[in-house]
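Next come the structures, one after another.
Only the coordinates and a few stated rules stand behind these numbers; no lab work does. Being a predicted model, the structure only gives us computed values, none of them experimental. Cβ atoms are built from the backbone, for glycine too; each structure is taken alone.
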Structure I
Amino acid sequence: MNLRVAYLCADPGVPAFGTKGASVHVQEIIRAWRARGAQVHLYCTRLGDDVPADLRDLPVTHIPVERGTEPAARERAQAAAAVRLARAVLADGADVVYERYSLFSTALAVIGEHTPVAPQRILEVNAPLIEEQSRHRTLVAEAGAWAALRAQTAAADRVVAVSPPVAEWVARHGDMGAGGDVLRVVANGVNVDRIRPSAGARSGLPVVVFVGTLKPWHGIETLVEAAAAAREPWRLRLIGDGPQAEALREQAARLGVEVDFRGAVAPERMGAELADASVAVAPYPQSEDHYFSPLKIYEYAAAGLPVVASAIGQVPQIVADGVTGTLVAPSNVAALAAAIDDLAADPERAARMGAAGRERAVAEHSWTRVLDRVLEGLATDRPDRTARGERRIPELVEAGGRRG
């Protein structure tokens, strides 16, 4: 059945067509829906400039949130944009609405209130955004943010959290009632077709690679220190950009470490960037807030790379210690350097680990499998859930900014 799926992201911090991990997640869930034969329409507040070739035909409704305004006004603008996106979905019609959770959005609740037969509504929660906003940025209307979370979870037929800590946060603060299998944990995935192991033999010094935004919670400074402490010869490559870039360059120069800073890379280029690497690293620091599902580790595995990662949060469930990679204590320079050295010095062992990781990625962590887990038990195949053509609610149509 050719379902009409509305993918909605009202978060102005997530460019739908960007290079950050959140952008990859948006694009891959859309691809997974399309692979199932669904007609997908994207509704978002931020587009981005890196539109992949295979998504250029995607219908898009873009309602931007004005940037640079004072915090309270920006929060009101986010809430208003989410309502306008919901109205656009109502005007267009949908069988399924899949929304990425964002602060102040009540889109699922609005859609549920204004359709005689509501579409199936799925809310994907990637982080405890209210705590994040309060701790790292500015949150004015905190009560409004909590109210929006309760409204969204109450309106959803399925709430998906990317990790157990996020699920616990949603269960504690959301409003899902006692009705059945609403909340479930579904970790991130990887596009195993776009990211594949290299077919050619590697030559020269082993390349040790990190992928991600250059921010403190990724522990990249520990990796640079490990490169300085290494006993085996290997080269360090950092793929990504961010506010820590200049400090990392200064650290590398101070320690006399040569680092290949590649900058931000479009998702479709990631496979090529990983192709000549020998070892991949996720050097997370010690933290009580490791609640996310690390997209980079799934990408490393899909590329057939052995992974050296901190034994923290969800990581030990992803990296099988001694099978697909090596787990080390977080923020431990000596342990990190030794683990990388061991794999750099033993390419056959590294290749066996990489092959095992690739096999697991294909079998368990493709985005197709991710979406299967999200939809398990939901009746998304019900026809005409939105009473197609019977009600258009013209008084709600004021989307604007429409293309596609």
Structure II
Amino acid sequence: MKVLHFADLHLGVENYSGGIDPETGLSWRLHDFLSTFDEVVEYALSEKVELVLFCGDAYKSREPSQTQQREFARRIWKLASGGIPVFLLIGNHDQPSAFWRATSIEIFDTLAIENVTVASKAGTYRIDTKSGPLQIVALPWAKRSGLLSREETKNLTLDEVNERIAERLTQYLKAAVEALDPELPAILAAHVLVHGAQMGSERGMMMGRDYTLLPSVVADPAFDYVALGHIHRRQVLSQSPPVVYSGSLERIDFSEEGDEKGFYIVEIEQGAERRTSFEFHSVKARPFLTIKVDISAQEPDPTAAVLRAIARHRIKDSIVRLQVQIPEGLEGMLQEGEIRRALKDAHFIAAIARDVQREHRPRLSGLSAEGMTPLEALKAYLETKKPDIDPKVLLEYGERLIGESKAEE
């Protein structure tokens, strides 16, 4: 049985856009996110995947635009009409702002689209695949109002409320595991923060403080695979059973500059002893690139030094930020026009930042200039500064100048 696991699509993130595609009217960044989604769809269809499992956060906003919904639906329909079951889990960004409102992907359930299952509530779902039935224990993002009453929470701190939610979810998972059919493959699909996971760009997108589940709660041996969403950095928390965050499909910001983006292919071998293997497949996410240049105080042409640094990197189609450390006094020599021309092949120039290094001016060894003669002050300064020229020569010239100055008074 071959399952494709991905999550955290976040259509609607349009930072570093670089403008609008004149042919489609869509922002270039929306194209980025849709392009990686297309890679998922094409792989699933060409490699005869038997289930596509999406673990939450289809959109950035709880109220996505009609265009974003249309583009998401087009790709889900392509999978479903191609005969591939699609399982859509509700994430925190898919939840409505009010409990009586519909979720952003509930329309698929309402229209009863063939081959599409929407898990907006916790439960165990039976999905029929070409290799036979599969059990999916779904744990969508849990809203506090859906688990706890106002009476239960009125005297609790936010941390205590989160602890209560974690307890409820732990109890639910324990009961769900006990009700599983041990003869059938089982997957846990959860949009949740598991303790110990390495955070990524989702920190800046969180809607409040998260509740956390322990790894031992989700890593139950009754599951053949645990598919997670919510954390944007792909990672494997456990090998047996596999507990896996697929991560987001596209880079959100520079915190993900070095992160590889993509999805997982999970294969469950059925038989007397079921075995699970999983493999990561990368997509062509938009590159983010930071170029750091440290200009020497002896550099005769700071602009040329920056251009040389730029030439050492692959700029084309990248989102670029340039960070230049430059000594005080040389910053005026940087020709920003030339630098921008060197970056013209970038998709977007996020920043050209100058960090001016101020010259350190040492104190006179803790001495105060008050009460010192000019010659004494000069001597103390030279002892601290340690110039290349012989201090005795400088003192001699200093004494002569001071004398001439007094004579003129």
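Below, the figures for the structure above:
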| quantity | calculated |
| --- | --- |
| Highest-scoring label, criterion being distance in nm of label points 7 Å out along Cα→Cβ at positions 20 and 236, among I, II | II |
| Top of I, II by FRET efficiency 1/(1 + (r/R0)^6) of positions 132 and 156 (r between Cβ atoms, R0 = 35 Å, to 0.05), largest first | I |
| With helix-only ellipticity at 222 nm (-39500 (n - 2.57) for each DSSP H run of 4 or more, over all residues; to 500) derived as -9000, matching label from I, II | II |
| Which of I, II leads on mean projected area of the Cα convex hull in nm², largest value | II |
| With Cα Rg over 2.2 N^0.38 Å, for residues 84-251 alone derived as 1.39, matching label from I, II | I |
| When relative contact order in percent (Cα under 8 Å, 6 or more apart) is computed for each of I, II, the largest belongs to | I |
